[in-house]
Each structure stands twice: as C-alpha cells, then as structure tokens.
Structure I
Amino acid sequence: MKFNLTKDIVFFDVESTGLNILKDRIIQIGLIKHFADDREPEELELLINPGPVLISEDAYKVHGISSKDVANKPTFDQVAQQLFDFIGDSDLSGYNAIRFDIPMLMEEFYRAGFDFNIDDRKLIDVQRLFYKMEPRTLGAAYRFYCDKTMENAHDALADVRATVEVLKGQLKRYEGVDYIDGDGYSHPAPVKNDMAAIHEFTNDLKILDVTQRLKLDKDGEIIFNFGKYNGQRVKDVIIKERNYYHWIMEKDFSVQVKKIMKNIMEDYLKEQKEKNL
C-alpha cells in the first residue's frame, strides 16, 4: 500500500540517554521519508555522541546502546544541518512521537541553533490512532473484564449495572499489578479498591506541554502547574510580574513552554498597542 500524500512525511524514532526531555540527549535516530511524488522512500540512521550527558542504566537496558558505542560518533550539533535538511518541511510521524520523540528532537535543534517549528506540520502519532480505533466501549469492556455479552445496551440502568461489574472486574484483574507508563516508568499497583487512588490514576489534567508546566483550567484558560503561581492564570501573572516571564524565558524550561509564554505576551502587547491607537 502507498500512502496518499499531498506532502512529504518523515517517520522517525529516537533513542536517548534517558527520559527527561530537557536534560537528556538523543544517541540514535532513525528516519524514513516518504515522498508525495511517489519516489522511493529514503532512510537515514545516525548514532550520536551525547557529549557530557551520560547514558542512564535504565535507558541502556531498553536500547542496549553504551557510551562506548557512541564515543567516536558526531555530536548533534555536527549532524543538525543534515537532519534539518532531510526532514525539510515534511509532516512527522512516529509511535508516541507527540509526547516524546518530537519534543526531544525540538529541544536538540533548539540547542543547535535551529528553529524547528511544528506549527505547520501534520503530526501522525500511530500510538494515538491505535488507541482511538481499539474498542473502548462499555460493551467491549464488559466482554473483556466480565466475559459476558451485554443485553439491553444503552438502557440506562443496564449500562450502570454493567459499569459496576466492569469496575469490580478491573479491581480483581489488576490487583497487585504494576503499571508501566508510556515513558517506561513503573507505578506500583495503582489500581486498588480505593476511589481516591483510582481518581488520581485516571484523571486527565489537560496538560499543554510534555514537562507538565502549563495546563488548562476549567474555563480553558492557561494556568501555571508549578511554583509559587501554581493554579494562577499565566496572562494575569506575567502582566503583573514581568520579571517572572523573563525568568522562565531565560531558564531551563522546554521550547514548548517558552513558545506558549511568548505567544501570550505578544498577544497582550498587541492588545495594549491597539488600545493606545
């Protein structure tokens, strides 16, 4: 099967020194570029020296790449132009790419002095497509956890009864089972017969960046998710506290955080300018 493309797309995956988007470094990247004009796909694979950043033991257990393997390889600075040119203005795809690979690559390009913008690219995360298309209905859950077929589906009380049985089935199935998240971290037996624990485990916080520094409040406004202004609206804070804005822009925050902050400040300054006309 050939993809129906109106624009080139690059599928890629990175291996890294660890899972911290800001502090860890890429040590291997593989890319396959599919062309809209039906040319044969092109592949590129590079091992990269992470410089002073050490490969963590946990990361090594996953990918098996040692410091010795990358000791004589080029640094990201030395291959940045090659990667930047290979990707061009292509759309991007990968597995869990939106959460990890893309922001990791953005940070590496930023440190190398390249403005790698994703605003005009389509992002195709194969993992998200998988999760969307796999059945997540009550009926499917009832079959999976209770080994029964629902009758009177979409009857309110029947659905509630099935939901109760499904939760009991989940509590039984996952008792004592650790959860491994998308970043490879293990969470000891989070599913337990405790509603507060289940709430904490399943709650969607509407996070706006992979470092979880910014999120949306119930009204859809961007608020801080850390520090002394935790829970306060970003716009309100940076209007009153310009030094805090400059501190974030100068410190070790992700490109995503800085771009969001910059956009908020630019929108505010534009509003003020229009008011004074």
Structure II
Amino acid sequence: MLLNLQKPIVFFDLETTGVNVGTDHIVEICLYKVNPDQSTQLLVHRVRPVDNSGKTLHIPEFTTAIHGISDSDVADKPAFRDLASEIAAFIGDADLAGYNSNKFDVPLLVEEFLRAGQPFDLKCRRLVDVQNIFHKMEQRTLKAAYQFYCGKNLENAHSADADTIATYEVLKAQLDRYNGVDYTAPDGTVSQPVANDIEQLSRFTSNSQWADLVGHIGYDKQHREIFNFGKHKGKTLESVFEIEPAYYDWMMKAEFPLSTKECITEVWKRQRDKKLQDLKLHFGNTL
C-alpha cells in the first residue's frame, strides 16, 4: 500500500555513540524522503562526533560492536554542526517517521540541531513511530517486524540505510495488514487507528503524556507540566519552582537534554511573566 501523503515524510535512522540523549552524539544518519507523488530521495552521512569545543569524541567499543562504526571510520567526516543546514533543508517541512524514533531518534536529532544552533521546529510536524504500531499490535523487534510483515530477512541490521529502508517497507506492510483491524486501548476504547493517514498514525504512535521529548516532563489530568522523575515526581513544575526555585537552576546545570531544558524554561518564563502581570495589576503600570 502506497502512503497517502499531503506533504513529504522523512523516514530516518541514527547510529550513535550511545543511548543518552543529553550526552551522546550521531555518528551516522540516513534520511529517506517520500513525497506525495511517491518519488523518493535519500541522504546518508557519516558524522564525526564532537564536543562543544569541537574536540573529536571517542566512539565506545561496545557501540562500535553494535553498528560497526569506529573512530577511524569518521575521523575525516564532518561534524553535525557542519551538516545541520543541509540536513534541515533536506527535511524541509516534512513529517518524520522512524523505528523507536519518538523515544530516541527524534529527541537526539533535535538535540544535535540545538547544539549546532540550527532552527528545527517540531510543532508543525507529525511524528510516526513504526515501532509503536508494531509493539501495540504485535510487540516484537525491527528484525522480527521485517520478517513478520515483509517476509524478508533483514541483512546488515544496525546499519542506518538498511534499518531506514526496512522501516519504510514495514510501515507500508502494516497499512495493508491492519486496514480495518480493531485496536483495543487500555481504557477499553476500540478503534481502527492504523490507517493510511499520517495524522492518524502520528496520534496512534506518539506519547501525548510527555511535555518534553524524552519523558522527563509529563502532563497531569489538567494538562499541567509535572515531573516524571526524582524527589518531585508527580508534582507540577510551577509548584516546585515556587517553593524551590533552585531546582530549576540545578536542572539547567545538570546533564539533561537541551530539549528538556527548553521545556522547563518555558514553564519558568510563563510563571515569571504571570507573577509580573499580577504585580502590575496590583500596583498599576508603574512597575
């Protein structure tokens, strides 16, 4: 089944130095753009991981053992900051899709763009996580998904290009397999969410309970931002920042992803602006 697209969608996969969004870096990126007319474009780059000063970082041996990319493989490659504008231009206004992408690839891609100072907004993009469709409907791995849905063995698993193309093929096969198939949500609601509609797939595969990209900040029933970790887990950010403002400073200095820091800063500024507005109302416009 061909994808029903109103605008382009980019399937992508990252190979990285590790799995920590806040501290790890991309060493290979593959982007496969599918346009509404079903034409496709491919962009693949090896990437030299660097720190803020531009110093090349070591790729740990245990990650090299997984994806096969070592320090020597990227020694003469550009850093992400040198590729950021090209990658952003290739993606354009496209939606994004991947395998386990909402939990890892999207947050790390955004993190790299933030490190590079390259604007990249997710607000107008729909995110489709093929793994979430698979796990909710079958609960297996990409290699098993490829065999299950496509009847093929995934060669060169953990190489960005093989994983990316396999993800694209799996989604098309999922659309065929689950067309008109019921899904029962944990609350008992029955729907047929796997449809050839990117908006619907995005809603089905995204985690609407997260306020940031990695799940450190969530929402309560009133859609207020709350902590999902630590001693303040379950408390709203505004209530914690009111009684313990130093907690905001600690988070900004700690090794949280930049996207998480952007999220808490929005809350911090919103709370500050509200206080200022309340003061103006109380004392007039003399402040």
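Here, each number is a calculation from the coordinates, and none is a lab measurement. Just so it is clear, the structure is predicted and the values come from calculations on it, not from any experiment. Cβ atoms are built from the backbone, for glycine too; each structure is taken alone.
Numbers for the structure displayed
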| item | result |
| --- | --- |
| Structures I, II, by relative contact order in percent (Cα under 8 Å, 6 or more apart): label with the highest value | II |
| At a computed 18.5 (mean projected area of the Cα convex hull in nm²), which of I, II | II |
| Comparison of I, II by FRET efficiency 1/(1 + (r/R0)^6) of positions 33 and 217 (r between Cβ atoms, R0 = 30 Å, to 0.05) - largest value held by | II |
